[in-house]
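The data blocks that follow each hold one structure.
Read-outs: derived from the displayed coordinates by stated rules, not from any lab. Quick caveat, the model's predicted, so the values are computed rather than measured. Cβ atoms are built from the backbone, for glycine too; each structure is taken alone.
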Structure P
């Protein structure tokens, strides 16, 4: 809900604002996807939350207001490796288990909490989180507005976006 509200605010104020969400393509449960009821159930509710829920999902709600501009504000990604083995192309899913949020190159939140009621309500699972907020900031100007960014958080974002899993 907060992500949607922030995107709607950016749209109404004509701000440049982007949300990049990285998710695993499928849950990390043993077994083949074609045979696992648990995998199907988890994927069903993931899709319903993101984009397939009779107008109630995050993407559908944003589309109501933003129409074709919705993709200018939010994107969803998964990761795969790729390479060659015996001169044949190969690819493999990368299971994303990170719980990390980078905000405006100013804050990094890293922890164990999932975005669900088990982790977020505070009375089921035990979770831990760290907020990284650097004292060393640089001022940058975007669209005639001044922003204070943390070089450490910015460098973390850049490094994460460049990760090569074949190293």
Structure Q
């Protein structure tokens, strides 16, 4: 399997917006954005965005995952992470975290924060962050949880996925 990663761009924007607004099961925060809002995020120097396509021996699965990560108060926070259910169980989330961690470390980051906001349909991913090695920071009465990954101690996974990302596309704004 090969995971093709790129930052958000004009070509992918309609599909990115569609995934953000229609994905419910593997969607950690279920935040929704318009295409105009995605265009603004693309140009935001305090955001790191990923769109992912998975290709395997059966063909191209198309765009299957989206991450929006924002720098806030010196920390990087996962605003949005969603994935198509058709690639569950294939360790794509480990490969994406591996790439995201590398990109953030290159920007001087030492921690990555993430939240799980429960809905009636996303219980499938309630253990997403602990399964990836994040530590629980807090939990609310409504089931919302906040997580932290220490990037200084995080080690890459040995996922059976080759990561392909075009050199130079992920240049740092910060």
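Just a few scattered comments:
- When distance in nm of label points 7 Å out along Cα→Cβ at positions 7 and 79 is computed for each of P, Q, the largest belongs to: P
- FRET efficiency 1/(1 + (r/R0)^6) of positions 47 and 87 (r between Cβ atoms, R0 = 41 Å, to 0.05) - highest-scoring structure of P, Q: Q
- The maximum of relative contact order in percent (Cα under 8 Å, 6 or more apart) over structures P, Q, that is, the highest value, falls on Q.
- Between structures P, Q, the greatest calculated value of mean count of other Cβ atoms within 10 Å over residues 55-62 is seen in P.
- When FRET efficiency 1/(1 + (r/R0)^6) of positions 63 and 159 (r between Cβ atoms, R0 = 25 Å, to 0.05) is computed for each of P, Q, the one that comes out at 0.15 is P.
- For -6000 (helix-only ellipticity at 222 nm (-39500 (n - 2.57) for each DSSP H run of 4 or more, over all residues; to 500), calculated) the corresponding structure among P, Q: Q
- The greatest value of Kirkwood radius over Cα pairs in Å among structures P, Q is that of P.
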